[in-house]
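Participant: Multiple structures follow.
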Structure 1
Amino acid sequence: MTAPAVLLPDAGPLITLAYADALDVLFKPGWPVVLVDMVLHEVTRNQTPTSEKLALWAAAGPVSIRTTRTFQHHQQALATQPAAVRTANLGELAIQETMNDFALEPPRQTGVFLFEDHKIARASFLLPDNCRKISTRAFLLFLEQQGWLASATDIERRAIQAGRQFSRLRFPPE
């Protein structure tokens with residue numbers, strides 16, 4: 001038995017949608033939205049134009065926070081060796097960990113990894129057969145095609161006008 005899809009957003013899409021005041025679009029497909037703890041930490045640990053908005057949204061919305069070994073390891077490293085702590089790509093590692101868990105634990109869930117980083121699109125990011133990856137732009141176009149969103153371009157425009165350097169990436173390629 002396969003459970004419904006679960007949306008796993010990375011930091012980039014969250015930041016872009018926060019700039020556009022459009023975090024609600026994550027719920028349009030009706031899938032549960034799960035933030036891995038490491039991604040939540042990444043988008044809230046420093047004062048940014050969107051950090052407070054994202055912290056409040058995660059605390060108030062119907063969002064689940066998933067605990068990961070990646071974040072636990074990061075927290076332990078911060079406590080014992082703060083100067084040597086790695087920060088790059090930890091959100092993606094935590095999402096990868098979650099997708100691996102989805103592949104191994106019943107019920108088999110379909111993970112939809114929402115990303116914005118060019119490196120992820122081109123990387124050999126291991127996706128279990130029950131998981132998918134989709135860029136922010138492709139996700140917005142999907143919502144528009146389904147009739148759940150009036151204009152994907154409008155959200156992109158709002159994010160850019162608010163100061164977001166939105167990815168030019170088109171994935172899958174046209």
Structure 2
Amino acid sequence: MSRLNTVNPENATGRAAELLEAVKANMGAVPNLTKVMANQPAVLDAFLGLGTALSKGSFDPKTREAIALTVAGTNTCDYCASAHSAISKSLKVDQSEIDLRLKGQSTDEKLSALLTFANAIVKKQGLVSDADLASVRVAGYDDGAIAEVTAHVAANIFTNYINHVAQTEIDFPVVKTG
């Protein structure tokens with residue numbers, strides 16, 4: 001059971017109700033994470049806005065999910081590992097690749113370099129080294145991609161930490177990170 005209230009969409013009012021309805025229209029369901037965020041509609045609005053903005057970047061959905069899996073694995077967020085594993089499966093990513101991505105790796109060398117960099121951002125709290133930057137650049141990523149992966153890492157840390165604080169009840173097939 002979550003340590004923070006999960007707002008029931010049917011009882012929500014005002015901006016929380018509007019945002020939860022938008023989540024349901026977009027996803028077909030209302031995940032518990034968004035119900036927790038709806039306690040303060042500004043938080044849910046920020047989460048949805050950031051996700052919408054980042055979806056317009058250069059990374060395709062599979063890459064965005066790979067970053068999310070890496071961050072979830074590094075931060076031991078079972079909720080996000082579960083959610084992003086389910087989303088990755090819906091994008092036709094096989095289980096062995098999902099397992100690698102949770103460890104910050106991939107069978108695709110270029111993606112693996114990006115995930116290694118994302119992992120470094122998390123572990124080093126953004127204080128990456130010149131060598132970390134050189135490695136991701138050698139793999140073919142430019143400064144725009146480096147900024148974009150940094151934003152995705154930050155967005156996923158946001159959800160990881162909300163879930164850690166709330167101990168959000170997992171409403172996806174459960175994936176354990178630890």
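Read-outs throughout are calculated quantities, based only on the coordinates presented, and are distinct from any laboratory measurement. What you are looking at is a predicted structure, and each value in this text was computed from that prediction instead of being measured. Cβ atoms are built from the backbone, for glycine too; each structure is taken alone.
Participant: From which structure (1, 2) was distance in nm of label points 7 Å out along Cα→Cβ at positions 38 and 126 calculated, if the value obtained is 1.3?
Facilitator: Numbers: 1: 1.3; 2: 3.1.
Clearly, the read-out refers to 1.
Participant: With Cα extents along the principal axes in Å, for residues 6-109 alone derived from the coordinates and found to be 41, 39, 20, which of 1, 2 does the value describe? Could you put the intermediate results ahead of the total?
Facilitator: Details: 1: 41, 39, 20; 2: 47, 27, 22.
Structure of origin is 1.
Participant: Another question about this same structure. For structures 1, 2, which has the highest computed value of mean count of other Cβ atoms within 10 Å over residues 22-29? Before the final figure, lay out the partial values.
Facilitator: Numbers: 1: 17.0; 2: 12.8.
The structure with the largest value is 1.
Participant: In addition: For which of 1, 2 does Cα Rg over 2.2 N^0.38 Å, for residues 102-141 alone, calculated from the coordinates, equal 1.27? Show your work: numbers first, answer last.
Facilitator: On the way: 1: 1.27; 2: 1.06.
The correct label is 1.
Participant: For which of 1, 2 does helix-only ellipticity at 222 nm (-39500 (n - 2.57) for each DSSP H run of 4 or more, over all residues; to 500), calculated from the coordinates, equal -13500? Please report the intermediate quantities before stating the final value.
Facilitator: Working: 1: -13500; 2: -21000.
Structure 1 accounts for this read-out.
Participant: Right, next: For Rg and Dmax of the Cα atoms in Å, for residues 46-85 alone, the calculated result is 13.3, 36, so let me know which of 1, 2 that is. List each step's numbers first, then the result.
Facilitator: Details: 1: 13.3, 36; 2: 10.6, 27.
Value 13.3, 36 for Rg and Dmax of the Cα atoms in Å, for residues 46-85 alone corresponds to 1 out of 1, 2.
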